[in-house]
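Next up: some structures, all given as structure tokens.
No value in this document is a laboratory result; all are computed from the given coordinates. Because the structure is a prediction, the values reported are computed rather than measured. Cβ atoms are built from the backbone, for glycine too; each structure is taken alone.
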Structure I
Amino acid sequence: MRILIVEDERPTAEDIQFLVKQIMKNEITSIHIETTLGNALAYLDDKPIDVLLLDLNLNSRDGFQILRQIVSKSFQTIVISANINRAIEAFEYGVLDFIPKPYSMERLEAAFNRLKSSHASDGHAMKYISVKKGFEIRVIPIQEIRYFKSANIYVELHLKDGHTVLYDKPIKQLVPLLPSNYYRIHKSYIVNMETIEAVQILGGGKYRVVLKSGDCLPVSRKVINKLRSILGLEFNYSNVNN
């Protein structure tokens, strides 16, 4: 795991680094500290990382301008900040966790455990997705997304207006950020369970869901029974050939 710590107080950054090393141990391949926004952005342009630990107050810079820019990138972000009155807003923009200062080893460990979680917890789920196109950052409310489709190292956001945009995170990193009503029905698809109209059997061990939007998406055999149980729906045995 490649980790970047962005914190303008060097002693604090080094303390966080020490604690993270104790928590993650052999899982860390690199851990680096930057104390200024400019150096952090330059590092991110040059080096791939998996996790960013970010203080929102960097020498009086507007942390949320930084946050809106970096959450469109492919790594996960954990905020460590004394600005707790804006924690919910941070979650809405897709951070993995928000750790209030003063932090503790236990709280840091809980944040890293969320990397393996299947869904956001305690109501801490994103409401918006930031996507980057050129020099522009576009913020998309998740209710405007019909479904999510994996596209190798990216995710396609299929919007209600018919457009498709790319989100710069793989699908496995998106799952822990979403509310519990979003479910990975297939290795390549995530949907809002509330938008499912029917579950259909295609034959040959193949299944699909029909969304209220009319979209038809495949369902993995290993999740079909759980999906049926969650939805409380009977299978649709209609003769479906495609």
Structure II
Amino acid sequence: MTGRQEQILKAIVEQYAEIAAPVGSVLLARLFDVSSATIRNEMAALEEMGLIYQPHTSAGRVPTDKGYRAYVNNLTLESGENRQVKAIESRVSENRSDKAIRSAVDSLVELTHNFGFATIGEELYVAGIANLFAQPEFVNTVRVHKVAKLLDNLELWLREAAPNEPLNVFIGSENAISRDSGVSLIVSRFHSPLSDRSYIGVLGPTRQSYLRVMNLVRQTGEMLERIL
């Protein structure tokens, strides 16, 4: 990809996350101050690379799983805690052990509007399923069934995927269970007295505000490790 193509892909991912509708060349032309024809040529190149696609004729473009992966790989996460993380910490620090983890999950659900989960010893705590299915991607009952299959097997997924980094992102088809469910899992591994392999994370549509959500999940995992 050229530098401009990277910026156009970034704009498509971020605009699509915000408006939940295919992103057209007219909007991008205004953003980049170039002609719509120039944008269409660049979009055609991105489409040929498999990074975006056109859901139907005359529509704008949306990212593919491969496009999201390219975007995520180029993100630079924040090094310091932001206001939202500090809000989570003030809420979580009032508790200890399993209650702290549950409070952290509930906070992530509220801030990201996603489904949240965490391992608490040998148990799995979940919250926010109504948030998940309120997203426009899941008006289709077939899609809901596929996501439900992943949720039913979330503990199995965690055991098999065994995320081993402070932050792990599994986008769409990268999930071994229900590859075509159209969701992304953002997971942080942390150490706790309850387990040497504890996890906290969120699950939502691939249409995510990745930078914000990834920062929140990673820093919440780090915070739990400190507090616990």
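Data for the structure
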| read-out | value |
| --- | --- |
| Which entry (I, II) yields the derived value 66, 36, 32 for Cα extents along the principal axes in Å | I |
| Source structure (of I, II) for mean count of other Cβ atoms within 10 Å over residues 8-15, computed value 21.1 | II |
| Among I, II, structure where Rg and Dmax of the Cα atoms in Å, for residues 176-215 alone as derived comes to 12.4, 36 | II |
| Identity of the structure behind -7000 (criterion: helix-only ellipticity at 222 nm (-39500 (n - 2.57) for each DSSP H run of 4 or more, over all residues; to 500), calculated), options I, II | I |
| Structures I, II, by FRET efficiency 1/(1 + (r/R0)^6) of positions 56 and 168 (r between Cβ atoms, R0 = 30 Å, to 0.05): label with the highest value | I |
| Value 18, calculated as relative contact order in percent (Cα under 8 Å, 6 or more apart), assigned to which of I, II | II |
